[in-house]
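What follows draws every value from the coordinates through simple rules; no lab data is involved. Computed from a predicted model, the values in this text were never measured in an experiment. Cβ atoms are built from the backbone, for glycine too; each structure is taken alone.
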Structure P
Amino acid sequence: MNPLEKHPFITWFATNPVVANVLMFTILAAGLFTAFTIRKEGFPAFAAESVTVTVPIRGGTPEDVERGVAIKIEEAIQDVDGIDHVRSVSEDSMATITIDAKEDYPINKLLDDVKIKVDAIPSFPEQAEKPVVAEKKRANNVIWVELYGDVPEAIRKEAARNLRDTLLREPSISKVETFGSRDYEISIEPSEDKLRFYQLTFEELANAVTNNSLDLGGGVVRSKRGDIALRSRDQAYTKADFENIPVRTNADGTRIFVKDVAEVRDGFVDQKFLNRFRGLPTTSLKVVTEGNDDIINAVEAARRVVKTYKGLPEGVQLASWLDGSVNIRDRLSLLGRNGLIGVLLVLGSLMVFLNLRLAFWVAIGIPISLSGALALFPIPGLDLSVNVISAFGFLIVLGVVVDDAIVIGESIYSEKEKDDHAEEGDGPIRTTVRGVSKVITPATFGVITTIA
């Protein structure tokens, strides 16, 4: 069969070089543009497989949180379809319930079903805030930032809070977690003698503090002009706020305050741990990426903030370490080096054994192939990213592309040599199509089997 008729697709491009050249430059431009704009991450963002329910509860002990929140949520969702496992953690002022979905079960349906069940629970404690139901996204560690120095813990903690706010103002950073500093705690130490003097009990003091340090919703007033949300703003935050909480109002109008019967201390939770960096106490900030965040952009933004940040208190130093983008940068660098080596290898081998013109065009096929693959990454339905796994795939297929380029180039050259020695040659187009046709099938299936 005539090779021109057997492979009309190859023949059409061989007879329309202008279209082929335009397509070549378009693919190269699209691949180059995608290389600079595509999302880069350490590992691919897998679809969420869990749902979390988080309920803050002010002033609750772990036992109160478990009894008043966690158990009620577990009982409410026990008949929801698609649940594989349920794990709950009850701690001071917080309940976290993690619900794992069964394999291949739609996570959006599980999220909606769990939300409906949780919203229908009528009897959460008054101190409990509105439950937050969300997908549990996989996070990638980006970089650690350390605020270290031999200064009081309160200074480091405040400096870490300010630095965290600065980091979060960067568009490429969406989440920063803080470690190595204790939570603030205000302790109230009543005096038994003063309680007896004012004829007060511990229960009265405790109730006064509890009732006057809440921030609770009070419902909604609905009218024709709109809805008005009511909220109690009696939350005490500072030492002075707690000292001025009234415990009792006497008949003559005088009032007894917390500061009259107790000593209020402003400090930290009594928790023992050691967190040091370069031999000095430190507060750590961990920058993480979720979803479509770009790890390389996030690292560069964090390093830029560390380098230019001016808000450090005296005695506090700033440093970054454990760069999570190193792996993907190394893979991309290796891919670039291997691609260059592949092009030079093809050029060198074909120049030695064939000719320069053929060697050049065959070598050009390598970056065109990689650019074409890269240009497909962002299209809807694929939405791929450059990560350590996809970069490894490029490294594997690069060897196949180089091999196929050499094989196809040699086949075209052989057909051209035969045509030159023939009495009546077929011309360059027919010999080129015939050379490609002889090896296109094994070359194609070789790539397919590698993918499989």
Structure Q
Amino acid sequence: MADLEPIFGGPTKRFFVSMLTRDIELKDSILDLLDNCVDGAMRCDPKILKAKKPFEGYEARIKLSPKNFEISDNCGGIPWEVLQGEALSLGRPNIERDSNLPTIGMYGIGMKRAIFKMAREAEIITQSADGAFKVKYGAKWLNENNEDWVLPVSKFPKNQFKNNGTAITVSKLKKDVEKTFHPDSGFVRELKKAIAEYYGYIIERGFKVIVNGEIVEPEVLNVLVPKANKIGSAGSISPYIFEGEIDEVQISVVVGFYRPVPRESEIWDEQLAPRTQDQAGISIICNDRVVLLNDKSRATGWGEQGVPKYHNQFISIGGILVFSSNVASKLPIATTKRGIEINSEIYFQGRTRVIEGIKKFVNFTNKWKGIEDETTPYFNNLELSRARSTTKIAEKIGKPYRKIKNSRQFTPDLPVPENTKKSARISYSKSLDEITAVSTFLFDNPDHEPREVGESAFDYIFERTEK
């Protein structure tokens, strides 16, 4: 048998420059760059990560327009050893790096994919303790037909930035990106909202993000808890809470109400014009980054194992499923960092606890359906509290969950309506024209709420049955 010429089995540049970028939205590629800034801040001093606000003083600035894009930070910069070793390579050869940090970056593709997504020309300038360097992504290098992988690097005097950090500048944007970055497109507003929601927990811990000169304020989930820290008291509404650990991954679950249960008229209005469901559903968080936001699908248990599919009736139910670990490879996270690895055993266990929590509040909502006004006294005794902070309650009043080690679980005993009233619920749908006609007949006003129209129509007939 004669040996033949070896066959090339490596990648082509076209795959990375033109194909890999199709798997990620432009907004998410920018969030990948922001994630690198946060990781840089972590590396500066890992010892402070247990502090309440470990990222105080660190920031990332994003500037974008149809002409260019820039993201800069003061998060320590990229050391020369890392720059020449893995920072610019496509994929991470050293999987042990950052093994002691709660990051979600494990594939080594985010920064490069973002540049490929946006740029016709770009450059990276980074300053760390061992110097300042510039890497140029020229138009020739970014040409998908050019198989030259060597990037030019220059060294600068160490005075590029006041503080060590990195700046990535795209001086020539791709044509579709230019259009997306136009002020009239609404992209900047969407980006700010995404940062507020997906990085809200990072921002709450002190990290500052500035987009086109405006500081982004965090948006995180609050849940209703009894006032005066009386969580768990009999006859009160408290969230379901779980904490445990599986294979070096800490799991936390909080499910509860973030607002009072909706009245029937509000449910009807939501069907016509949804507007109040922003915080409803379950968010999944990995190492303080939200990877699935306000989900209402089977991914977080809706429509599974006895939980009904999400419906407007449940707009007051919100929760979080949190995974935390210094071993990023064990987190159940997809490569885009905006999805979950659904076959993960750790994810399955966390989701099972979420389902248990959702059931409690779905059952409450169903039991009080039609008499929601009677829940007002219970909700009047509640106040909003950060969902993340309520997990500490499980340590105090929760009970061990034997299937998961180091676990504590608190299951609230929610109020139930008294069974003294012999009543039944009447519910039906009619066209808007018919409702308007009956409203006009009863009230000389076509705009009464459907619930009021229905109740008054029943009362109108009932009064005549008693004569």
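In table form, for the structure just shown:
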{"read-out": "Highest-scoring label, criterion being relative contact order in percent (Cα under 8 Å, 6 or more apart), among P, Q", "value": "P"}
{"read-out": "Source structure (of P, Q) for distance in nm of label points 7 Å out along Cα→Cβ at positions 44 and 396, computed value 1.1", "value": "P"}
{"read-out": "log10 I(q)/I(0) by the Debye sum over Cα atoms at q = 0.09, 0.12 Å⁻¹ from the coordinates reads -0.85, -1.18; which among P, Q", "value": "P"}
{"read-out": "Distance in nm of label points 7 Å out along Cα→Cβ at positions 252 and 308 - highest-scoring structure of P, Q", "value": "P"}
{"read-out": "Parent structure of the calculated result 0.8, given that distance in nm of label points 7 Å out along Cα→Cβ at positions 300 and 332 is the read-out and P, Q the choices", "value": "P"}
{"read-out": "Structure responsible for -15500, with helix-only ellipticity at 222 nm (-39500 (n - 2.57) for each DSSP H run of 4 or more, over all residues; to 500) calculated and labels P, Q on offer", "value": "P"}
{"read-out": "Identity of the structure behind 22.8 (criterion: mean count of other Cβ atoms within 10 Å over residues 36-43, calculated), options P, Q", "value": "Q"}
{"read-out": "Winner on FRET efficiency 1/(1 + (r/R0)^6) of positions 20 and 428 (r between Cβ atoms, R0 = 35 Å, to 0.05) once structures P, Q are ranked, highest first", "value": "P"}
